[in-house]
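These are the structures in question, set out in turn.
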Structure I
């Protein structure tokens, strides 16, 4: 965090999400890999499937934090990656209801504790032909969170201002679908945060940067 830039608080967060002239996709491209893999066979002409994730922000020691998950290596999609809790809708759920349910299932976040503040620009994920809708919410400190061992290897609570630190934005080469590509990522809490989640949080960081 720059010494001349204050750590974001709840009012900054509200103002950042209320910006109506903000280019979310441009902010996401800061951490978008050059290549993100091919679409699944047969997906041409079909609308992407929707998924929802929850960026749950809360104060701890007077600093805003949010939880990230490290997905287990056994999952069918996005195994071993760092993400926000989330998944696909069940039945006639709204996307907000999906995000809240998934957070309860994956990290034990009690339902009903979060006040919805807004949504980020949807992130398209080519390899699963998915449109990810990230909901930002605020609530009280939930205390210790528990990882669902069937989905989550680790839960890490990260200060929100870490995503505004330019020194945490790095690059490395990664093999994706038999191609070595240059991947931008965020180095936070010893986690390799890249792809759709990094893109979404890049937008949140750039929104906050605008109002700080």
Structure II
């Protein structure tokens, strides 16, 4: 599998009702999008490094979508056809910085804050995808595509109306409830059943 080198990483926030509620937030009326820099990418086995400026770094297991075609103001059918791969992803977040800053760039953008597994083949029904997060072997999160507020084609259509998505770009589709803190020595794993898996040790920066 070739190295995943997206020109951009576009993420969707609060795309599961229970996760929005667990952080005390309302469910958005339209997809809430933000960016992570490509420099945050790491692969399975590489260390997630906890920055010293944050006292609360959390995991967020997600279903990642890899684009295989250019999307610009796409229709739903065009968006669906552009999904070239599915990848397990961990949208690592400095939660205290997310709350203190007026936007999320710093909280989401540290080096090592986007862990991804190998890219797997997308199923015919994207809503059938499921994601599970484990910390030290203990299940912490479980979610399904059917539970998303905005499904994958809807998310891609929305993003493509704002910015052109290029082949190889990565879209993270939101995290289910159960987010929690990471500490040095932990091992965090995100798995999309039958498709992709990423596992990373956690260290101090």
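Computed from the coordinates by the stated procedures, all read-outs in this text should not be read as laboratory data. Keep in mind that what you see is a predicted model, and the values were worked out from it rather than measured. Cβ atoms are built from the backbone, for glycine too; each structure is taken alone.
Odds and ends about this structure:
- Mean count of other Cβ atoms within 10 Å over residues 118-125 - highest-scoring structure of I, II: I
- Structures I, II were compared on mean count of other Cβ atoms within 10 Å over residues 6-13, and the highest value belongs to II.
- With volume of the Cα convex hull per residue in Å³ derived as 131, matching label from I, II: I
- Structures I, II were shown, and distance in nm of label points 7 Å out along Cα→Cβ at positions 62 and 94 at 3.6 was computed from I.
- At a computed 2.5 (distance in nm of label points 7 Å out along Cα→Cβ at positions 126 and 142), which of I, II: II
- Origin of the value -6500, where helix-only ellipticity at 222 nm (-39500 (n - 2.57) for each DSSP H run of 4 or more, over all residues; to 500) was derived from one of I, II: I
- FRET efficiency 1/(1 + (r/R0)^6) of positions 102 and 134 (r between Cβ atoms, R0 = 30 Å, to 0.05) - highest-scoring structure of I, II: I
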